[in-house]
1. From P, Q, R, which structure was distance in nm of label points 7 Å out along Cα→Cβ at positions 32 and 208 = 0.5 calculated on?
2. Here semi-axes √(5λ) of the Cα gyration tensor in Å, for residues 168-247 alone has been calculated and equals 27, 17, 10, so which of P, Q, R was it run on?
3. Given a value of 3.5 for distance in nm of label points 7 Å out along Cα→Cβ at positions 16 and 128, calculated from one of P, Q, R, which structure does it belong to?
4. Quick check: 1.2 is what I get for distance in nm of label points 7 Å out along Cα→Cβ at positions 224 and 272, calculated from one of P, Q, R. Which structure matches?
5. Please compute relative contact order in percent (Cα under 8 Å, 6 or more apart) for structures P, Q, R and give me the label with the greatest value.
6. I have -13500 for helix-only ellipticity at 222 nm (-39500 (n - 2.57) for each DSSP H run of 4 or more, over all residues; to 500), calculated from one of the structures P, Q, R. Which structure is it?
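Where a number appears in this text, it was derived from the coordinates with a stated rule and is not lab data. The structure displayed is predicted, hence computed values, not measured ones. Cβ atoms are built from the backbone, for glycine too; each structure is taken alone.
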Structure P
Amino acid sequence: MQYLTTIYKIENGEKLLKQADGLIVGIKDHSTRETSSFSVAEFKKITALTTKLNKKLYVSFKMMLHEPSVVEFNHLIKTINDYPFTGYIIGDIGYYYLLKETGKDIIYNPETLLTNTYDLNTYFELGIKGTFISKEVNLGEIKAMLTNKKGQLFMTGHGYLNMFYSRRLLLNSYFEEIGKTHDYHHENMRLKEEKREPFHPIIEDQFGTHVYRSEVTSTLDILEDIKALDYLVIDSIFHDDDYAIDILKLYQNNLDINQVSQLQEKYHETWDTGFLYLKTIYKV
């Protein structure tokens, strides 16, 4: 199993890659819900670094694909595709048809759709190199997928998981409704439901509104169970590169209860296992 991580600052790339096997980055005006969205010139610098260190590098496009953005997206791909990087991570299957002739690996991450082996292998047969396991499946289902997969499997192993995404600018609409001006694009905001205790991180950008789980999802106690996984992703959103380094060291140096408690206290976080131990049920 290899480790991928997000990155905030280019100057921290070498430090991160001492712990990680590769990076996931965004491109400015084309990526959403990433810790960094680099300019094309900055992205070129990152490709030089990962090439020198023989590390993986993926560009992430999580946003929904809409017809007006296709021409601009194709122009971006023509600009960057000859740079030396591993591949693209896409959230909308439409991107596959725009990227399949690029020669790069294409990794499909719809976040909630890939919940069984049949789905995974269908996309592998289509030509997709790898897929992310959906965030809502439990450990038993993950182990079955790892046993029967026909391609590379990825999984977000640590970080805040996005649980809601709307193309609507909901924060903008809210502040307009209450008649207040607020610079919410440059501030960490949290959403509080009336009947629930936790606060949920919420962000809005040009691609819409994104709400996250209140707790950090951790896979520390199942690393042995998922050792057949190809890539485990450490997502440092809402933190910084030092956080990613701390978490990578923790995952790679075996579970230490004291270290876990120290890091949760240091970063003021609560970690849980998400859906890993929840039974999948259907309700009529």
Structure Q
Amino acid sequence: MKNITVIGAGTMGNGIAHVFAQSGFKVSLVDVSKPFLEKAQNTIAKNLERQIAKGLLTEAQKLKTLQNLNIFTSLEKGVADADLVVEAATENKQLKLSIFAELENLCPDKTILASNTSSISITEIAAVTKRADKVIGMHFMNPVPVMKLVEIIRGYSTSDATTAIIVEMSKKLGKVPTEVNDYPGFVANRILMPMINEAIETLYHGVAGVEEIDTVMKLGMAHPMGPLHLADFIGLDICLSIMRVLHEGLGNPKYAPCPLLVNMVASGNLGVKSGSGFYTYDASTKEKNVSAFFVK
């Protein structure tokens, strides 16, 4: 397993490409947008510089990492020699299904197909291919270069051999692979997203303000980031998408997304990526400002 293709040059995609390239793999990063690819290259270079500044990396290792990375706007060219493809596109089921159907036709028979989905069924994704035994979930955590966990999700037909390969590869990246079963939200988001949704409900019902809710969870529960700030960081649109997957997949009203979350997404207040969510953010630094969103 030497040649890795990562599909999607967003936050997760560039982070996944970063860790594979830094671990010595040849990486093809694919996106339909050339500007997105160039931005991803710049982000990876800046993150490597941060690692150098912290004494975690040498200049020679940085250069080698960047040499291991190539960018493509053509999916066909990007996956031509892939041993493993990691899809890191937007958390949209129909988009992912269309990508995997295309990958089935473009990839060599040997290629393992992985999805970085945080909630969507691996079994359903695998069903649009003819290699369900080689389809698996690799759910990385954000920021990828820093976070150790990789949630490994086996679909109904994922083989033992495929799982063993992906577990060992995750270890080579310096990660801690943890196997979970293929149910909506898996483990990470089945627990995290209802907590975030409940924090939004708490705000919606006027129990406390944004900063108060986040302060209680940071100082009282030792969370490094409050749930509302974390929601902004993840993206409120992503939070809403995952809550809808949980609600639809599990059929339990406790997973219904809070009306406030629905309205904020509809109004374009998506968090850090849009400059405003529960907090407002400086466009250049992405640091949150003191003034917070509140419900009257």
Structure R
Amino acid sequence: MYQVEATKAEVSALSSGWQGERLLDGRPHVPDHVLAELRASTSEQVWHVLSHAGYKYHFCGGWQSAFPDRVTVGRVVTAQFVPKRADLDAAVLRFGESREGFYGDQENAWVVDMLQPGDIMVADIFGKVCEGTVIGDNLGTAIAARTGVGAIIDGGVRDLDGLRRAPEPVNYYFRGVDPTPIEEVCLVAINRPIMIGEVTVLPGDIAHVTPSGATFIPAHLAAEVVPMARRISDRDVFTKVRLSQARYAAAQLDLEIWPEEIETDYQQWRTTAEGLVGDQHSLA
């Protein structure tokens, strides 16, 4: 039988760098407090940390969203849809009949029904908007209730007015809005690698979405991003203070490694009242 959903062993193998606890489906269980702390980081800070760790192409922009100002962080559940082909769809439906908890032929609903608290549904539907509306307000309501996070749809949504009734911090990201229902597609993968924009996304990644766009953080790096992002934020505050005072040239402060004079000034600044206030802002 064609296996739409990856097994626990397959999911675990995709995230072998993760050494902590795992969810029942094999995805890394990045702790809730790490997810909460990541909400204070910007896309630029997260990208900087990932780039230095060798993960340069993990950002995807150009999204529309139900709530443009909300920041969203969640554990990724992946789903991939392809244009419908009768024999393939028949194989997918046979899998659905055999899988406990999957009902009927609404393949997009199968993914929603398996979501857990802290999850974010990430769906690749090859950018399709008309008849590519993976969720509307009914499934959106289910996602909000099950996850408290939301969804990223590389395609369409419908019933935007209904989606905009979601409580904070839930959000939905998409490429476009259309009144048509989802049609002529097959769900071919759940919790397998997918492509969103130019990013390879794995189940268990941490999606970090800001008004700038979506960054997908490998689970084993999530906890490392937090202190590094704080350090970058702290240094940014100092940089802006000194630029506003015209104390150093902009090119000096833009260096990856500061000259000894600036580094010493920065360390001293951190102990001043001004620096401590800046540091508290960076941790907010």
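1. Answer by label: P.
2. Q
3. Numbers: P: 2.4; Q: 1.5; R: 3.5.
For distance in nm of label points 7 Å out along Cα→Cβ at positions 16 and 128, the value 3.5 is produced by structure R.
4. Of the options listed, only Q reproduces it.
5. Top value of relative contact order in percent (Cα under 8 Å, 6 or more apart) goes to structure R.
6. Only structure Q yields this read-out.
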